[in-house]
Structures are given as structure tokens and as C-alpha cells.
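Structures are listed in the sections that come next.
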Structure I
Amino acid sequence: MSKKPFRVQDIALNRIKLRPLVIFHQVVQSGSVLRAAKALSLSQPAVTKAIQELESELGATLFNRTNKGVFPSDAGQILAHRVSSLFTELRYLIDDLNSFNNGNSGHIVIGSVLSGGEYLIPEAILKLKQDNPGIVVSIKIASINELYLSLSKGELDMVVGRLPRPHSPFYSKYNFIHQPIYEERLCLVTSTANPNIEKYLQSGQLSDLSELNWILPHDGSSMRESINEYFISHDVHIPANIVESTSLLTNIKLISKGHFIAFMPELISKSYCEMGILQILSTKEFTELDSVGISYNQDRTLSSACLNFIKALENTNPYLNQ
């Protein structure tokens, strides 16, 4: 026998209140009732009771309990996805109200990858803070797969970095707007004292580097796609001895201490060359430009704080006056 369907008015007025949803969301994030209770400064019985009442109101079990913690059930996963979006919209509402009442304030959550974010985000934050010191900016660093998934769930406001190409699966998988800010090429770099590149310096052949240690972006990213095409166009196998990393600090350490070879965005490469840490091995052959910019959810209205940050990003084009 099927259950009586829920009605929006009944749910909003008589069943679900915001407090148990906050508790439910924190339990999902924490994977533990005890950790959720500590994060919310509540007792463990209070958290357990709130979850039980929510399950009773919805007529569904929301968590599977195991020795390793609690995990959302099928019904819990549905609720978790919608609650995440609800809190994003609530945060936007609070930001807009604060901005209306107190001037420019709010909270922005940004995702970033290596390609583009290291230049764009700090420069844009500096511009934003000149006129909007009350806006709080949170930054999440992860792979593009993780960032786009978080963006689709409403956990991020935008992703800043290298944009996916139109034929990329990321371009059509999500209902995102991809707004370019500038175009940039990649540079082939290594340490200034790499003893293993003499043959390459004489020949200029990429094949003379293929057996060395390499750092590559994660497979599936736009940057990795460009690099793979570069190897194929030179009839060179993609190196087997690789580390996949989008951490700039890790990459710089590996290059300087382990004499790794890597592709890096032009702005980052030139910056570290000026500091005497890197040398650029090749730029002439890698002429293809990729767009660097912003991705955000087309189905979600951005807050005033987000719009202010996008304006700052748009005014941060490093090639504008060149």
C-alpha cells in the first residue's frame, strides 16, 4: 500500500522545522552523532532525538548505523542533497539581508584547482576587500571532479580555474555557466639545477624527457587533456613515472628537490622563474591557449557577495594592459 504523498504546505507548517534539518545536515557531514553533537554544542541524546523525530515525521529511516559511524540511507541521501541546496539558499538570503542592513558583507565559498586559481583568486580577493572588508571568503582546493560535484550540490558558490573545453564531459554534465576571464598557455618547467636534462637542452626533443620523473594533473581535467594531446602530437608516450598532483606547494617541492618535470600555467611558471626556483624548458611548441575563468550554477541566484567577487575577478585579467 502506497503512502499518502506529502504536501508542501503540510511539510512547511506542521512537520519539518529548520533545527532538525541543521542537525541532520551536521550528522551527514560528520558521519557520527557524537561528532555532530560536539560541532553543534549539543548533547548526544539531543542530536539522536532530533534525528528520530525527523525520521518519524518523514516516515523513513535516514541513517544506517554501523560500528564505523552513521551513513545516509537511500532516503537520507535524497534529503541530504536537498538540504544542502536549502542551506545554500539560506546562506544567500542571510548574505543579502546583511548586505542590505549593514552594507557590503556576506560569505563566499570558492573552489579552486592549480590551473588559474593561484593567480586569479588572491588578486581578486585583494580587490574585493578594498571595498567589501566584511565579506568572508572560504577556499576549497580539490580536483575538478570533486569541485564540480560540490558546486552541483550547492556546497560551493563557484569554481575558479581552467575552464572545461566544450567537448569535455564536464561541460555538458552539469548545468553550469562557464565565464572566461583570460586565456593562458602552459609552460614546461623543472628545477634550475636539474642534472638530467642536458640531452633535451641539446636536442629540444620531448622524447628525451619522457623517462624522467613527471608531475601531471589528475586524469580527466582540462589541463591534463591539453597535456595528453601535446604528447600525442609529438608521437611521445605519456610518461609512466608520474605523480598526479594539483597542490602547488607539493609540486614546487618535488620539482626543486626531486628534479621532476611538470607543466604549469604561464603566470605561475614565470613567477617562480623570477624567484630562481624554476626554469622554463619549452614554450614555443605549446601554443594552444586555454580559458581561465569562473564556473557557477545556472539554476541558482548568486548572492550580492558573489556578484561583487565576480566583478573583482573580471577586473583581474593579467593580460589586460599588455
Structure II
Amino acid sequence: MDARCEVDNRVRVLWILAQNPGQLTPSSALVKELKITRQGISKIIGNLKDEGIRISSVPQKGYVLEGPPEDDRFSPSWAEMLLIDSKLGHPIFHYASIGSTQAPLKEMAAQGRPEGAVVVADEQTSGRGRQSRRWESPPGGLYGSVLLRPKLLPRMVQAVNLACAMAMGDALAELCGIGCEIKWPNDILVRGRKICGMLSEGAVEVDQIHHVISGFGVNLKVTPILNDPLTEATSVAQEGGKVPSRHHLLSHFLKRLDFYLGTLRMTPKYFMETYASRCCTIGMRIRGTWGDNIIEGTAEGLDQDGSLLIRLEGGDVAAFSAGDIKHIRPAEGR
């Protein structure tokens, strides 16, 4: 267990039990390690069971971890245990239903909570995408947000979106076995259909990024109806991929996100090259819109801050940093 990770005793107890799954862990070992009473241990075990984690109690002896949460229930303690050596994912708050997972983290950020807090919900009733579009979030997906305080120059805040996209793309490929592409800046596509949407909101000043809250919605078992006539949705199940537990998908995503944010900070040029190699928008004829403005041309690459570079009809190159991008099919571009 990494000493730098501040986790509560629920997660520490679970981590100790997980070292010997299916075998007895003596109560005395938990008391010695955590330096709390047997009554305290018993209360923690009860809380873990309430999260759906299968733990057997052996009177006067100890406890046996029988397995992960039952019936696809989400256990914040189990997810944190998988992230025990990561600085992201502590603490994790879980809601059965919430308007938007962004909202609680905005309050936490304003109160000064450190980087790494995560909110996960079984469903969102007011989920949003870019341009304030409604994002359907029915039960059967992974919906959450993470609080970040990246040590980057303010002009690089857009690149956090790119890091999120690569991290989730990695997680889906590794756990689900499906090939993903990234539509600039952070939509995850499978065969041109949207399987994951993301939204980042932040507090940024001229000389400092105070925080970024990055929300994500992954379609696992169900394919929602999108409030966007130009975009077709899909899901892991629809694509024939292996549907992972939400715990494992979340932990893979956060670990990869930590990696990519470190890469962005230390080697930004390499980061942009890596993203560009995975972005299906580059090389496409596209139409970009923001407000009442429209720009059309060919996406040629990325600026140093992650903006999309678009070659216009007259030959000039414009940097597109915010708004909607549509890939134009050849028939539409003639």
C-alpha cells in the first residue's frame, strides 16, 4: 500500500482482505495494521457488506473476502481499492441517481478539495455534453467526473480534454477488446459511432489553472438516444465487446489519465504527436461551428496547445479551439 495515498479505513481493510481472497484474514492482523479496535473493524466490515461486497465473518477468528460486489453494484470502496497506488480516485462518492456528477465536484473544488476526488452515479437525470446538449445517462453505463488540478500553463487547459480521450480509449481497448478512434477533441468513436462523451469545465485565470472537472459517460450495456441528429450512438454490448465492471473501467481510465497528464506536463510535443496519431479528425474535411460562426476546411494537425489546425479554402490555416466539429463525408464536400 503506497503511503502517499490518503484512503480511509474501509479501503485499507478491503485492501488487506484482497491480499488473500477466499482465505481467512485474522481479526488480530487487521487490528494490528489499522490500530483500531475489533468493534471498529466489525463496523467497517458491515459498511463494506452494505456496498455489496461479499465478505464472510468467522466468529472469534476473522474475515474472508469471497468476491467483488454482487449484481453489478458499484462499490466506491472496491473502486478505491483498485486505485490504491494512484493519486486519482480518492475519495470516490457514489450516487444511485443525480442530476449531474459535475455539480458536487464544483462545490468541492470551490471549497479547496485536493485533486483526485471522483463522483460516480448509476444514472444522471440532467447530464450535459458540449453546447449544453442533454446527454442521456440511463442505468447501464459508467457516468462520472474527476476533479483535477493540473500543473499546466493556462493556455494548455484544452489539452486536458485530449488526455481524457486517450485515457478512456486505452481503457476501452484493453478491457473491452474494441478498437476506438478519437474525434477531436474527446469523443470516443467505434466505427464512426459515439460510445463515450466527455465534458471538461474549469476555473482558469491568466496565470493559473485552479481546477478542471472532467466528466465522462460511457455506454456499456445500453445505447442511449443522443440529442444530436448528426451523431449516432453505440455501446460496448452493441459492438460485441466484453462489458467490464464499472470498477475496473474507472480504475483503468484514472490510471491512464494520470499517466497522460504527466506526459503532457513533461513532454508536451510527444503528447501531441501521440494524440494526433489516434485522432480520426486529422486528415478529414470538417465543418466547425461555434455560436453563429462556421468554418470549413481540412484538419491538418494540432497547435501546441491542442487546438485543431484547419486548412481553409484560400490556403490560410486557422486554429479551432472550441465548438463542434462535424466530419464531412466526401459526397457532402464536393
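A short reminder: the numbers here are calculations on the coordinates, not readings from a lab. As the structure is a prediction and not an experimental result, all values here were calculated from the model. Cβ atoms are built from the backbone, for glycine too; each structure is taken alone.
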Entry that produces -14000 once helix-only ellipticity at 222 nm (-39500 (n - 2.57) for each DSSP H run of 4 or more, over all residues; to 500) is calculated, selected from I, II: I
Comparison of I, II - label where Kirkwood radius over Cα pairs in Å is highest: I
Top of I, II by distance in nm of label points 7 Å out along Cα→Cβ at positions 233 and 249, largest first: I
Test item: relative contact order in percent (Cα under 8 Å, 6 or more apart) calculated as 21, pick one of I, II: I
